[in-house]
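What follows is a group of structures, each given as structure tokens.
Please treat every number below as a calculation from the coordinates, not as lab data. Fair warning: this is a prediction, and the values are worked out from it, not measured in the lab. Cβ atoms are built from the backbone, for glycine too; each structure is taken alone.
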Structure I
Amino acid sequence: MSFKTSLKIGQVLTNDELMKEFSVANSGGMRRSLKHNVLVIISDHTKGLYDDKYYGNELHYTGMGMKGDQELYKQQNKTLAESNSNGIEVHLFEVFKAKEYIYRGIVKLCKEPYQEKQLDEDNNERKVWMFPLIILDLDSEEMIDSDVYNVYYQDKIKKIRKLSKDNLEQIVREKNNVKTSYRTIKTTTYIRDPYIAEYAKLRADGFCQLCGEKAPFYTKNNKPYLEAHHLKWLSKGGTDTIDNVVALCPNCHRKMHELNDKDDIKKLKMVLDEYNKIRDY
């Protein structure tokens, strides 16, 4: 009798719950259950060692082995490579936040495994095996929240910045001709009022309200180019009202989203306070 899981796509488990559900070991990115004849694979984006890639609902999963060249027909790499003929059912989990395992459902090997170069745990170049897997539940890829993905992406940037220039150059050379990875991500879009945004720009009279410099260029409609910015972000509970919106040059706008510096916030609050006193709207 084949194994049937009670898990739903997108359900988040702890490691203990994962172990109990599938009767697998407590660690490792590829965990086999002899009891249920399943292989649990975990794409852990928090560790940064393996470079798994998505192409829509197709995952190219990095094989087992943290140091040196990986071997295809060894341990669970062999199990996964032969999964279309050995009767093993493969279940996928993803990790974007430590200790939270998101269930993605059953996957199936859809193309032959291939090799590419990645860095091992000692930052030495080595050959790894990539397993192209199709996610059978087409709704599975829709479960990723953009906020979760952005946290993961920023964490990855921090880790990349710790690499030496030589290591980084080595990786970039390998990626130079690699197909661009992509996947669908669920996002919440805040509908910004265009009247509020345009009025904020007009009110600034062609000058950035943070650095005080003139707009860097004029648009095709001969308007000074500025960008509307919510002082308290909409995602943080800010309001889409004229007393929360300023007009910034592109550099300062990016600076606010990158740093959100306290002194800059204070300065822009003073600008808005002056407008509130006048109440010309």
Structure II
Amino acid sequence: MNLYRTSGFSMLPEVVKNLLIINVLAYLARMVFLVNFEIDLNDYFGLHYWEAEKFRPYQFVTYMFMHGSFSHLFFNMFAVWMFGNAIENAWGPKRFLIFYIFTGLGAAIIHYTLIHFEISGDISAIQSIVDNPSFDGISNFVANHQFAVSQYYPEIYPQYQEFKGAYSLLAANPNNYEALNISANFFSDYLEHYKNMPNVVGASGSLFGILLAFGMMFPNAQLFMLFIPFPIKAKYFVMGYGAIELFSGLQNNPGDNVAHFAHLGGMLFGFILIKFWRKKGIY
């Protein structure tokens, strides 16, 4: 039974302990840079879309250690402590770390594959306007696209305001060369802004992989959760949580900024790796 009990910080296994430390330090560093220098480290170490100007290959790893808020950090690290403890004790530090990174990478791949299919049509349409600006092309795009622009994006908001004025002029005269030129310049800037916008941070992909591993290794372990008023077996908790994530992802609520399919990607890649290890007789 000791295998399922969480322990004090000094008694934590090596990788779990260091993951907690690194994630907390990364969050504190982000706050220091944000408050003192108005630099958001998530722009540099969060994972951007692979066609974005801000994308760097190392972000596939660093995004797992960045978080958007204290609550985001707290709940992720609480779950790593709660479930990762037992998994690392069972597997050892090397295999646990491999699993953690692998599921985090899987979560990113699944998430951005879906993002690619979601936004690639818009990217092609914007590029067509930049290459060959016309009122018909612009009006068709405006009618079918909700611009991801607000005063919180000072790098693009003034150009957007100028474009709105130019668009009104084009509506009156579609051949207004100056208005077409302003519109083309805006869409050129907006293209980079739009590709840079998707930015994933957090350990959730790896966490959901760990959660799946716990459910597979200790399926009948009784879990006592604050938000569930009765004990529940790990296997049912994992299946239920996965179903909720799938439902939420399929809902595609515009106000929901949670990467549900990244969570499911962590579960999927965790399942694949565990099945592979079992087939090879590794554990």
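Starting from the value 12.9, 37: which structure in I, II was Rg and Dmax of the Cα atoms in Å, for residues 212-259 alone calculated from? Write down the numbers at each step before the final one.
Details: I: 11.9, 34; II: 12.9, 37.
The read-out comes from structure II.
Please state which of the structures I, II yields -8500 when helix-only ellipticity at 222 nm (-39500 (n - 2.57) for each DSSP H run of 4 or more, over all residues; to 500) is computed from it.
Label of the source structure: I.
Further, regarding this structure: Identify which of structures I, II gives the largest calculated value of relative contact order in percent (Cα under 8 Å, 6 or more apart).
II
I, II: which one has mean count of other Cβ atoms within 10 Å over residues 156-163, as calculated, at 10.9?
I
Given a computed value of 1.00 for FRET efficiency 1/(1 + (r/R0)^6) of positions 68 and 148 (r between Cβ atoms, R0 = 35 Å, to 0.05), which structure among I, II does it belong to?
II
Given that distance in nm of label points 7 Å out along Cα→Cβ at positions 124 and 228, derived from a single structure, equals 4.4, which label among I, II identifies that structure?
Matching structure: II.
One of I, II was used to calculate distance in nm of label points 7 Å out along Cα→Cβ at positions 84 and 252, giving 5.9; which?
Label of the source structure: I.
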